[in-house]
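Chemist: Pasting the structures here.
Just so it is clear, none of the values below were taken in a lab; they were calculated from the coordinates. In this text the structure is predicted, and so the values were computed from the model without any measurement. Cβ atoms are built from the backbone, for glycine too; each structure is taken alone.
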Structure 1
Amino acid sequence: MAQHPRVGNKVIGEITSLKGTCGFGHKAGDKFEISCHDTAGLCGFFYHDIFPNLQMLQFGGSTPWGENKDVVELECPDRFNSVKIKLTRVKG
């Protein structure tokens, strides 16, 4: 696999909860680095859903809501299993 240089901020994904069973094997408490170049093992549907927020965090943007501009919490499009992820920007 090709190696990509780190561009922008580091982003850490953490699976915070799930209702059923994730088809890709994620469990609550899993933590991993994720970026616009590295899916970190998320399925394509979930990665596609979180990509705009991932890109925003990686390249310094923020939303106008929420107190912590470095954190976004999202949910998998598979509502039956409902995997939730927290993306955290690590500056530097």
Structure 2
Amino acid sequence: MEEVKIEFKDNKSVALLANNEIGVCEFKDSDEGWVIFHTEVNSNYKGQGIAKRLLDAIVNEARNRKIKIIPECSYAKKVMIGNNNYNDVI
């Protein structure tokens, strides 16, 4: 089986399998930072940690650029709020 690749581009991170998009995590710019408003993975690939990899791609890019993140979608809130690994970007 091919490896799922995560790419950061524009205002989103995308999960690709054999060049087919199977997941996405999107954000929008705001005065406070990047607002993550949507995370979705194709139902055939749920439970494989892809959503977390998508989220972390955005988090890592935000860290590199010293930008704060506002988790708005339910997945980003669930993963980030209360998790010390994300304190520096929230």
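Chemist: 1, 2: which one has relative contact order in percent (Cα under 8 Å, 6 or more apart), as calculated, at 40?
Modeler: 1
Chemist: With FRET efficiency 1/(1 + (r/R0)^6) of positions 56 and 80 (r between Cβ atoms, R0 = 30 Å, to 0.05) computed per structure, which member of 1, 2 shows the largest figure?
Modeler: 2
Chemist: Same structure again: Here helix-only ellipticity at 222 nm (-39500 (n - 2.57) for each DSSP H run of 4 or more, over all residues; to 500) was calculated and came to -5500; which of the structures 1, 2 was it taken from?
Modeler: 1
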